[in-house]
Structure 1
Amino acid sequence: MGFDAFDVVDPLLTQPLLVIAGDEAGSLWHSKELYAKAPGPKELFLIKGATHMDLYDGNGEVAAVNRMVPFFKSNVAPANAA
């Protein structure tokens, strides 16, 4: 029996999605496929010149965090909002 999580993205992933990946990552196709299948709101943020592992050791970390704050501020309502 096989399982492909991409098959259930559309019905299950309903919250805002920010996908962050290096544009030279071997795993970039995963990020692109997830982005393509996810319903909005969503954003695919690519960090130029970064591989998958670069995002673990600090290369691209500042760019990623700098993109997270405005994305989630504009797509996630505060918990106390009515």
Structure 2
Amino acid sequence: MAENAPETVVYVSNAASKEIYVLTMNRDSGELTLIEKMPVPGTDKPSPASMPMAVTPDHRFLYAALRSDSFPASSFSIDRRAGG
């Protein structure tokens, strides 16, 4: 990551809104700061229980799956400098 980039980036899925929250975490205090909210496309139906996610081993992509009919999965490219 770039010199002024956050040290730790946290991705949190919100099944109710079908969004992924991208946050930075201060490693000393644990304080979280919201960077952005990314909508997860795929269906108009709600994802009732959870929205599982996985990051590739090289940290280049994040995958998210909706748990509603047709069960779509989406992929997101990760900005290696900023984490978003």
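1, 2: which one has helix-only ellipticity at 222 nm (-39500 (n - 2.57) for each DSSP H run of 4 or more, over all residues; to 500), as calculated, at 0?
Working: 1: -10500; 2: 0.
Structure of origin is 2.
Hey, relative contact order in percent (Cα under 8 Å, 6 or more apart) derived from one of 1, 2 reads 27; which structure? Show your work: numbers first, answer last.
Details: 1: 31; 2: 27.
The correct label is 2.
Can you spot which of 1, 2 the value 25, 14, 9 was calculated from, given it is semi-axes √(5λ) of the Cα gyration tensor in Å? Show your work: numbers first, answer last.
Details: 1: 22, 21, 9; 2: 25, 14, 9.
Only structure 2 yields this read-out.
Quick note: the coordinates plus some simple rules give every number you see, no bench work behind them. These figures come from a predicted structure and were not determined experimentally.
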